1. To which of I, II does the computed value 8.4 (distance in nm of label points 7 Å out along Cα→Cβ at positions 22 and 78) belong?
2. Comparing distance in nm of label points 7 Å out along Cα→Cβ at positions 6 and 126 across I, II, which structure shows the greatest value?
3. From which structure (I, II) was distance in nm of label points 7 Å out along Cα→Cβ at positions 30 and 86 calculated, if the value obtained is 8.5?
4. For distance in nm of label points 7 Å out along Cα→Cβ at positions 14 and 118, which of the structures I, II scores highest?
5. Out of I, II, which structure matches -36000 when helix-only ellipticity at 222 nm (-39500 (n - 2.57) for each DSSP H run of 4 or more, over all residues; to 500) is calculated?
6. Quick one: Cα extents along the principal axes in Å came out at 181, 40, 21 when computed from one of I, II, so which one is it?
Structure I
Amino acid sequence: MTTATDTDIQQIKDLITAGNSATQKQIADLAIITQKQIGDLTLEMRLGFANVDTKFTAVREEMRIGFANVDTKFAEIRGDIKGLRSEVKALDGKLEEKTKNLDQRLGSGEFTARGITIGLTVTVVGGLLLTFGKILFFGKIF
């Protein structure tokens, strides 16, 4: 015979079993939802990393192109500097030659002799014109 205690114990066992299976079902549902959320997050992370990788690659390519342009510009500038150096050397040679010629002329007295000759010529011509002008306008020299 079964006693009330046995019945109560059996009912408690049934309740525990029913609660246990409901809890197990809830745990299984939570596990499925968690797995789906983890899968979604993993997919989002992969897409985000792919996006970052694409952008990083684009930036790296732009930098490579920029550095290539800088190298080209430096090469052009170096060429310009070499051209300017040769022009400066040519001008320096011309200036040195002219300075040397001027030094020779000053040293030989040619420059001074020319200046004196021109000054005397201007003075004589001016004196003649002055005398001629006085005779022409006043009729006499004094």
Structure II
Amino acid sequence: MDTTDTGKVRLEIVDNSYIHAVIYSDEEIIESDIKPVTNFLDQFTDPVPALIERQGQYSISVLVQISMMQQTKHRLKAVAYIERNHRDVIMTRIAASTYFRDVEVKSFYDQEEAIEWLKQFFPATPLITETQKSAQL
């Protein structure tokens, strides 16, 4: 599964080295939105780096934030956010201190700088899925 789209979030594997997540919804992210995301991330044997781009003006329910806080460290190694404005920066700071507190988080205004940071400091090339690992055995 190289891509998935929940109707609010689009996830894809890029260069087999990081996940690019685009949150394009203007609605609240709720519990039922999370299962396709966790299924996508659970295909990897190790936590992965992620680039998160906001295109919508979404919010995240409290239950989703709690779930993310409990489960993120097993799925994500690092998160680079692409910021559009000061509001995004504040949202990133909240994420870094709450539900992403167990992973490295950094803000960027330039997507290429964010990708370079992910690749330099959190290499995961190639991303190995559980299916690929089983095939190697």
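1. Derived from the structure labelled I.
2. Values: I: 15.9; II: 2.7.
Max of distance in nm of label points 7 Å out along Cα→Cβ at positions 6 and 126: I.
3. Source structure for this number: I.
4. Values: I: 14.0; II: 0.5.
With respect to distance in nm of label points 7 Å out along Cα→Cβ at positions 14 and 118, the highest-scoring structure among I, II is I.
5. The structure behind it is I.
6. Checking each candidate, the match is I.
Every read-out reported here was derived from the displayed coordinates using simple, explicitly stated rules and does not represent laboratory data. Quantities reported herein were computed from a predicted structural model and do not represent experimental measurements. Cβ atoms are built from the backbone, for glycine too; each structure is taken alone.
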